[in-house]
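For reference, the structures are reproduced in the following blocks.
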Structure 1
Amino acid sequence: MQLDHFDYMVIVMVGFYLTLAPFTKVEESFNMQAIHDIVYFGVSDLSKYDHVDFPGVVPRTFVGAGVLGIIARGLKGAVFKGAMKFDIQLLTRGALGIINAVCFMFLRHSIADFFTLSRYPNLGNIIASFFAAFQFSQFHMIYYASRTLPNMMAMPLVTFALSKAVAGEFESTITLLAVAGSIFRVEILLLTAIFTVLCLVQRRVYLSKAVVAGLKGALIGSTISIGVDSYFWQNGTPSFNPLEQFKLVFPELQGFIFNVIEGNSSEWGVSPYSQYFLVDLPKLILNPVVLLLIPYGYIKDPSGKRGHLRLLGLTATIYVAIYSLQPHKEWRFIIYTVPIFTLLAAVGATSIWEKRNTNKIYMVGSVIIILTTFLTFVLSCFMGSISSFNYPGGFALEAFHDLPEVAKHTFHFGERGQAYVDPIMVHVDVPTCMTGAIRFGESEDFTESGAIIYDKTEDKETLEDLWDGFDYVITAEKRPDMDLADTITALTRVDAKEALRTFSAAVKDPSGTANEFVRVLKLAFGEDVNDAYLELEKVWDRIVVTEPALFIYKRKESQEV
């Protein structure tokens with residue numbers, strides 16, 4: 001596989017979003033905490049692991065975290081010996097992002113190769129280019145490519161499986177999807193089943209081979225998961241475990257029983273049947289023109305009688321339709337279908353592009369496709385910038401470490417030791433932990449020396465007993481009985497009217513806007529960088545509205561060391 005500009009583009013975009021929003025939220029926290037513990041504690045002693053004290057509602061697999069943890073631990077020991085914890089967090093997320101990016105590359109190149117060898121050899125690169133432009137201009141897929149959601153842990157296998165499906169290797173597709181479903185997300189098994197049934201109905205695979213492929217994938221996935229997770233969850237799991245008598249743990253089986261069989265997923269919210277089709281898919285694909293191109297691409301599938309793309313499109317549509325029956329809905333449960341729908345849209349766009357010189361309508365259509373793709377890309381970058389404000393817990397922990405009193409205390413602690421200076425006790429509440437305050441954010445120097453003790457007690461009675469011992473508290477609640485040390489803001493809304501007003505002013509006076517833009521650039525690249533930043537910050541603050549979300553309090557009676 002020879003890399004080209006689109007391949008470099010996806011790596012750059014994944015890296016851009018990673019550095020723009022380096023902190024994580026609660027959905028990613030299990031894997032991030034697990035990676036941290038594997039990197040810093042090894043795998044022989046599990047007593048210090050986060051999941052021992054905070055197991056969650058259902059067990060999660062350690063397979064993905066184990067792979068990334070081993071990569072990060074190896075790189076930390078060999079290359080990044082002096083790296084801070086936060087740098088290792090970025091490193092592990094970057095590793096996942098690159099893995100996802102490489103699998104996107106495989107899918108795109110398989111599209112180009114398949115059609116190059118078909119009766120439409122000139123279409124391969126065009127379809128692949130439109131696919132890349134559409135996929136990489138979307139927000140969610142690339143923004144979350146480096147985020148340790150279980151769904152994005154599964155995405156490399158799913159994307160690679162789709163590349164096999166495009167190439168007509170259906171048995172390999174079934175096996176790979178079954179592996180992903182058994183280890184990471186059980187709903188992928190539904191996608192596997194639908195794809196398998198359609199392959200059988202359309203006589204693309206023999207029944208015996210389809211069964212063997214599916215069982216092979218399920219056996220490989222379940223064996224890996226049970227082997228790894230039975231070790232890491234040896235102290236017990238938070239939900240009903242049908243394999244408990246055998247001292248085995250299969251997280252996705254327990255998750256399926258808890259969420260689907262027992263119906264507990266509804267506790268996290270219920271959405272109407274139409275949620276995925278009318279809200280989540282448009283949000284994921286983002287470009288309305290791309291949405292309109294999907295059915296057109298389904299009709300124009302250039303794979304002819306083989307209909308590989310129609311097969312994938314039908315699989316994705318049926319999957320979303322069936323999974324919509326599940327009351328609790330989240331966009332990440334259907335993220336696997338986005339590359340499929342995007343590919344169909346790329347076929348539709350290619351059909352219009354190829355006819356652009358034959359009819360003015362097709363020429364206008366081509367211009368609209370290119371223009372809206374560019375605008376979607378700009379919108380995605382804006383959404384990424386806005387999303388960076390959604391992690392106040394990460395910023396709060398960072399701000400706590402930067403407090404002059406904390407820095408001074410830890411300095412004296414390092415100079416004199418615990419015999420002369422008491423460690424700082426800081427309590428971090430649940431909202432703070434859910435919005436970015438994880439173990440990677442705890443200072444390695446402070447935790448190893450004992451200069452700072454981080455408390456995350458959730459039980460109210462226990463918390464009351466410990467309260468008088470806290471020197472600092474990071475919380476979402478206002479505490480008039482303590483001294484306010486710092487306030488952390490978070491995004492509340494985007495002022496659409498102000499954004500529209502700013503955009504309209506720019507459109508009405510393009511020359512003035514251009515001159516203003518040039519002026520700011522001159523400031524930025526000259527000696528007045530701060531002035532340029534302040535100019536842009538004024539516009540940004542009018543559009544992006546933030547409010548206090550977390551507070552860092554200091555105990556009134558505590559004295560500076």
Structure 2
Amino acid sequence: MKVKEAIAFDKTSMKFMGFIDYGEFSSDYKAKKGSKKEADHCLVFMARCVNSSMTQPIAAFATRGAAPGNVLAKMILSCIVRLEAVNCEVIGVTCDGATTNKSAWKFLGISGENGKVINKIVNPVDENRNVYFFSDIPHIIKCVRNHLHKQGEAKFLGKRVSWGFYRALYDTDKNRDLRLAPKLTHLHINPGPFQKMVVSHAVQVFSSTVSIAIKFYREVCKNGFFKGSEGTEEFTKSLNDVFDACNARSSREGIRPLDKKFMVIQDFLCNLSPSDSFASDLTLASIRVTLRSILDVIVYLCNELGFDYVLTGKFNQDCLEKFFGLVRSFGGDNSHPTATSFSHIFRLLSIYCPTSTIMKGNVRSNEETTGAVTSYVETLNELRLTAQEKNKKVRSDLEDLVLEKIMYSENAAQFVNEQFNDNQDHSYGISQALRCIIYNLTGFVVYKAKCFTKCLKCLNMLEDDNPIGSDMTLTAMKDLGALKYPCRELFIIIQNMVEPELLKHIQTQHADSDFVQLFFENLGSLNAFGIGCCVEHSVPLLSNLVIYYVTIRLWFHSRNKNREELKSGTKTKNKMKEGKLA
């Protein structure tokens with residue numbers, strides 16, 4: 001799913017978020033040199049039961065573009081092992097027709113080559129069972145339509161198939177109130193970029209209604225525009241029948257071995273030949289693998305596991321598309337969340353899906369409902385405590401790193417003067433306006449100092465009772481009586497030591513999860529004596545104040561960076577619109 005590029009600074013973990021993250025598989029991912037690290041897609045794995053309506057998202061990863069095939073292959077095997085570990089019997093894996101998904105097939109040994117179809121692998125947990133692979137049938141139909149629309153003509157069973165006959169049908173039919181193919185519109189025949197993604201349009205073109213209409217105009221009306229349309233008619237009917245057979249959703253549509261719909265799939269698969277060109281080679285390979293897997297799974301479920309029938313609609317990824325729709329709906333008009341927002345929504349929906357099944361079931365007991373909810377609460381509490389412990393350790397390690405940079409020198413005046421003089425030749429000069437902003441922000445840090453110490457002497461020493469100089473101008477203009485004026489020594493530490501190094505780091509380092517760690521490692525020595533606080537409090541207090549200032553600054557940095565990205569994206573969209581109008 002497409003997500004909006006954006007970074008966020010997490011003050012609890014002191015890390016930037018919103019970047020590519022393959023979890024335990026990150027070591028297998030090799031980014032191109034100089035490429036961006038911000039995630040713009042999210043990869044989701046979902047489990048779907050073939051004998052119930054239950055669906056459950058089980059994993060999500062932040063990616064940039066599509067995940068590489070080798071990484072996907074390892075993820076698939078990991079998901080199978082983890083599902084089997086909780087007593088789920090994995091029968092198959094479904095994905096769309098993206099080239100990276102087919103690359104993952106290749107890594108796993110799946111092949112749709114004509115005459116050499118390999119549609120399954122041995123279950124990594126149980127060598128007596130197989131795992132079958134499917135390509136999403138609605139996606140296949142869409143790919144067939146787009147290919148035929150682009151090429152204009154193709155071959156099916158040695159007969160000519162032409163997109164022109166669909167266009168002729170619409171042109172002949174469109175001006176009538178009563179039409180043979182009432183669902184066809186201009187967008188069905190001449191799809192734009194958006195319409196090419198709409199599955200229902202492709203299915204309505206390759207429908208029995210369209211097949212009959214073509215035959216009617218050719219044989220009954222003797223319309224010359226439909227001369228030679230037999231191949232297109234047969235192709236349309238065959239594609240309609242095989243789609244219906246592969247998309248069974250109710251018990252009356254259920255398929256059993258060797259019944260009529262089973263034979264429709266089998267005949268279509270057997271009749272495919274190397275000369276067929278109604279789809280790309282990649283799509284034809286997907287068709288061979290998918291149809292072979294559907295037939296094998298029907299036989300396995302009915303003959304081995306005792307199913308009365310099989311709903312082949314369970315083998316597509318409609319449930320995943322519905323899940324993406326729910327994720328988008330969380331943002332209202334903002335249809336694309338950020339990777340960070342997606343992770344939050346994913347967790348909520350991951351709990352909602354199984355909980356709603358229990359709560360809304362026709363038959364349930366209070367014990368079952370209470371047990372399920374209690375289990376979720378306990379699990380969430382465990383995860384929360386684990387995250388808190390991890391964040392505490394991160395904070396502790398960061399404080400230790402900053403403490404190493406702080407000294408306590410009684411020669412404070414000389415040290416401050418050295419800091420000021422060193423900054424005069426610094427390549428990252430600070431303007432008057434920026435100094436005023438830093439002064440104002442340092443005042444807010446002083447206000448928050450009460451969160452780090454209860455010592456009244458220290459809190460009083462951090463404030464300047466008699467502020468003078470041009471740096472306080474902005475604070476004085478905004479002050480209604482409650483703003484804090486930081487002591488000169490703390491302001492100089494922030495302005496001359498922390499802010500220049502932070503600006504340098506922002507301009508030379510890519511914002512990623514190690515940004516804060518690297519910044520503090522490169523930060524110069526600081527003197528805690530000058531701020532005038534208690535001997536026992538000065539060093540740890542200055543450490544916390546510097547960390548808090550950096551936290552605020554990086555929050556502003558991430559917000560401004562996201563605004564720039566949004567502005568850039570808006571300009572690109574406007575240029576595209578202008579190009580279309582021109």
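Quick note: the coordinates plus some simple rules give every number you see, no bench work behind them. The structure displayed is predicted, hence computed values, not measured ones. Cβ atoms are built from the backbone, for glycine too; each structure is taken alone.
Can you say which of 1, 2 returns 1.50 when Cα Rg over 2.2 N^0.38 Å, for residues 222-389 alone is computed?
Values: 1: 1.39; 2: 1.50.
Only one of 1, 2 returns 1.50 for Cα Rg over 2.2 N^0.38 Å, for residues 222-389 alone, namely 2.
Taking helix-only ellipticity at 222 nm (-39500 (n - 2.57) for each DSSP H run of 4 or more, over all residues; to 500) from the coordinates of each of 1, 2, which one would give -17000? Mind dumping the intermediate values first?
On the way: 1: -19500; 2: -17000.
Only one of 1, 2 returns -17000 for helix-only ellipticity at 222 nm (-39500 (n - 2.57) for each DSSP H run of 4 or more, over all residues; to 500), namely 2.
For which of 1, 2 does volume of the Cα convex hull per residue in Å³, calculated from the coordinates, equal 234? Provide the component values of the computation, followed by the final result.
Working: 1: 194; 2: 234.
Source structure for this number: 2.
Of structures 1, 2, which gives 86 when volume of the Cα convex hull per residue in Å³, for residues 382-453 alone is computed from the coordinates?
1
Given a computed value of 12.6 for mean count of other Cβ atoms within 10 Å over residues 190-197, which structure among 1, 2 does it belong to? It would help to have the intermediate numbers written out before the result.
On the way: 1: 22.0; 2: 12.6.
Comparing all candidates, it corresponds to 2.
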